[in-house]
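Structures for review follow.
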Structure P
Amino acid sequence: MSNAISSFPLTLKQCRVITEIMRKGTEKEASASLNFSQPSVSRALSQAEQALKVSIFTRGWSGAEPTSEGEIVISSCNSILQSIAKTERQLQQNVKVLLKLKAYVEWRHLMIIEAVVHVGSASVAAQTLGMTQPAVSKTLKEVENMVQQPLFLRARRGLVPQTAAKQLASLFLRISPVAHSLLPSIQSLPNELTGRLSVGMLSFSCQDIVPIAFASIFKQHSGIRLQAMQGPYHMLANALRQGEIDCFLGLMRKGPIHPELIETPLLRAQYTLIARADHPVHTSAKTLNDLTNERWIVARHGTPIREYFEGLFHSIDNKPPIQALEMLTFASSEELVIHSDAIALLFYDDWNINQLNPRLKQIPITLPNAECTIGITRHRERQSTIIQTFIEELTLTIQDKLASTQL
């Protein structure tokens with residue numbers, strides 16, 4: 001029996017733990033949901049990873065995130081547990097007491113029931129499985145307590161399986177191949193780049209080039225798990241330091257705020273004043289002084305755009321407008337400009353300014369020192385082939401963009 005059970009790469013408890021960590025995002029939340037201690041959850045996950053010889057989760061932006069191998073494991077666990085839950089729902093129709101099958105059943109329970117159904121005898125099943133008859137009888141009693149209904153009736157020629165036993169035996173025959181196919185599925189992963197590429201994007205930055213680079217990587221390396229999320233600089237920098245993301249893109253500062261981070265420039269851009277295409281400011285405003293009483297849309301405090309915005313007005317001995325409206329995304333800022341009398345300070349590369357929405361127009365005022373740089377920030381000690389591949393795809397995407405502006 002022990003050899004038969006050990007042939008399963010994961011216990012059903014481990015399947016429950018893995019699935020719940022995926023659902024809840026952390027081992028702590030999973031332990032509360034399962035009513036297990038956190039050390040028990042951590043131990044079950046560690047034992048599962050040792051048995052499979054893979055990492056199932058990695059630390060991510062929103063908690064535990066599956067690796068490429070982890071995706072296969074989670075899919076198998078979900079399939080197994082959903083089949084158990086379906087059988088429990090079927091059995092629940094026969095009794096009023098809440099059943100406990102999906103919470104407590106293990107492989108040995110299902111294996112023994114299937115063996116008894118198959119041979120019609122507890123003693124013969126015990127011999128087949130290398131167990132004692134009392135151990136088989138005890139296990140049958142455990143399952144009867146889980147499902148609250150008889151499994152077998154005694155007859156002259158042996159044990160006659162009831163509906164519950166037949167359903168549980170059928171369940172075992174359905175889910176055991178799923179479990180046994182897990183290791184071959186992991187081993188058959190393509191011999192190519194696998195793992196996670198988690199990219200952060202600063203507000204207003206790179207929303208157009210990252211998806212193009214992702215699409216190219218996905219075509220070439222389907223085993224890579226791609227993620228992109230947006231956030232402010234300090235949040236992304238801390239996420240990068242903690243290994244929750246692999247890199248982030250956006251306007252470069254005067255240098256990273258942490259010594260373990262490094263920046264690489266990718267694309268030149270320039271700060272630009274934008275207003276609705278029919279806004280009177282296009283003809284009435286000649287200098288920055290003419291814009292002091294306008295309503296403004298700018299990025300949040302602490303960003304290079306906001307610092308430049310405030311520096312513009314200090315340069316003409318004027319206080320920055322206090323009625324500035326902060327927006328977090330490029331698209332929402334442009335949309336708000338279109339539907340209001342506000343003007344915006346944004347930044348565009350050559351391609352994006354040429355593709356400007358026709359309902360928008362650049363205000364013809366020359367800004368001082370308007371050049372800026374979009375770059376990628378990485379961790380000095382956590383370089384990888386995946387990150388380098390991403391940088392290469394970004395570079396090609398940028399080259400294609402700039403080449404199209406010259407046609």
Structure Q
Amino acid sequence: MCSIEYDAEVSALPKHLDISFFEEVLDTALRTSKAKVLSIHIKMGSNTGENYCSQIYRTKISFQLPGKPVQTMMFIVKSIPRLESVEFIEDLQVYLKEKVTYYDVLPRLELLMKCKQRFGPKLYHCIKQPESTMVFEDLGHLGYVMASRELGLDEEHCRLVMERLGEFHATSMALAELDPHIFEAYSDGMLSPQGLAKGDGLLMSFFSGNGQELLNLVNTWPGFERIAGKIAKYLQNHRANLERSQAPQDKEIRVLNHGDLWVNNMMFKYDGNKRPQDLVLIDFQMSVWGSPGIDLNYFFYTSLNLEVLRHKRPQLLHVYHSRLAETLRNLEVNVPVPSYEQILEEVHRREAYGFFANYGIFPTISQDKSQTADNNLESFKDADFAKQKLRQMFSSRRLADTLQYTLPHFERAGVLG
């Protein structure tokens with residue numbers, strides 16, 4: 001008789017993740033219904049406080065095919081509880097978008113690359129009720145691991161990200177030429193009007209709290225008085241400024257943006273000398289069709305270590321453009337190859353998105369892991385908890401050092417008015 005065994009840290013597994021659910025997962029993964037499930041072992045798939053909207057479980061299934069020895073397969077289960085705190089998830093249709101991305105879009109992009117490159121893990125099973133749940137291949141079992149969000153990525157990691165992102169964006173441009181309607185459902189990204197519409201909703205409240213804490217911090221820095229005044233003016237029209245930073249613009253280059261391109265949404269594989277050799281992206285729920293400046297600025301201002309951000313940004317953009325152009329030329333589709341100057345223009349026009357990423361997302365990312373164990377969206381509904389967490393996040397030395405470099409940059413770029 002098959003049974004499910006849980007590790008001690010799995011406190012409350014959703015009831016729908018039962019034996020029949022995992023039998024269906026295995027049938028799809030093996031492409032046969034003849035496997036007999038012998039045992040199922042479940043443990044948490046991420047550290048507490050590393051995922052805000054979902055619960056991640058790592059599952060090991062032991063099974064046997066007729067006449068074969070016992071085998072095992074590893075899976076990642078991503079389940080989004082139906083909570084009031086994540087109502088914006090429904091507003092942005094992230095479950096549907098992510099399902100379509102994994103089932104339809106990514107396989108077609110990989111075919112355009114002649115299967116020489118993969119962009120994401122395989123999706124084996126998904127259900128919407130009673131909780132939105134997806135089951136993926138376990139990239140960790142294949143040797144992929146996450147880099148350090150606390151330290152930020154060095155130049156070698158960043159160059160690999162730029163190469164893969166150039167390929168991802170280029171193939172999406174080609175696919176849009178071949179299938180002009182495929183990305184019509186990707187108008188909603190992280191800063192869409194639908195997601196920000198509720199002024200008292202968690203998403204807008206979270207970003208507003210970060211904006212106010214940013215102003216409080218900058219007000220304590222001698223020499224930043226002018227910038228503090230501009231931040232205060234920016235926050236007076238906060239929602240409109242956020243929406244405008246992502247809104248489509250005339251005559252822009254358009255690609256499929258990952259939409260949440262930060263270090264924990266990338267998994268790296270290393271060689272024997274611990275040098276990154278391969279990269280796979282995960283979590284496409286915020287993907288949006290728009291300027292490549294969205295992904296590029298978001299990545300730059302959330303995931304680079306400060307020395308790379310300060311000194312290597314132009315070189316990284318050259319790596320990105322070179323791979324984008326090379327991939328488009330190799331695909332031989334009727335898509336104009338953007339010049340490097342056009343890419344620079346796209347990045348400059350979306351500096352406001354980089355500013356949002358720098359104060360709205362980076363403070364959480366740069367937190368020490370010892371401070372994130374109680375981080376989740378339900379907790380942030382409590383005003384006192386949110387206030388205490390904001391003070392903690394904005395007390396980071398790495399955050400202060402980064403902002404003292406980036407804020408003058410954003411002022412020069414005209415982001416602060």
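Some observations on this one:
- Read-out FRET efficiency 1/(1 + (r/R0)^6) of positions 219 and 307 (r between Cβ atoms, R0 = 25 Å, to 0.05), computed value 0.40, structure in P, Q: Q
- Read-out relative contact order in percent (Cα under 8 Å, 6 or more apart), computed value 19, structure in P, Q: Q
- Across the set P, Q, distance in nm of label points 7 Å out along Cα→Cβ at positions 43 and 243 reaches its highest value in structure Q.
- Among P, Q, structure where mean projected area of the Cα convex hull in nm² as derived comes to 26.8: P
Coordinate-derived values only; no laboratory data. Since this is a predicted model, take the numbers as computed values, not measurements. Cβ atoms are built from the backbone, for glycine too; each structure is taken alone.
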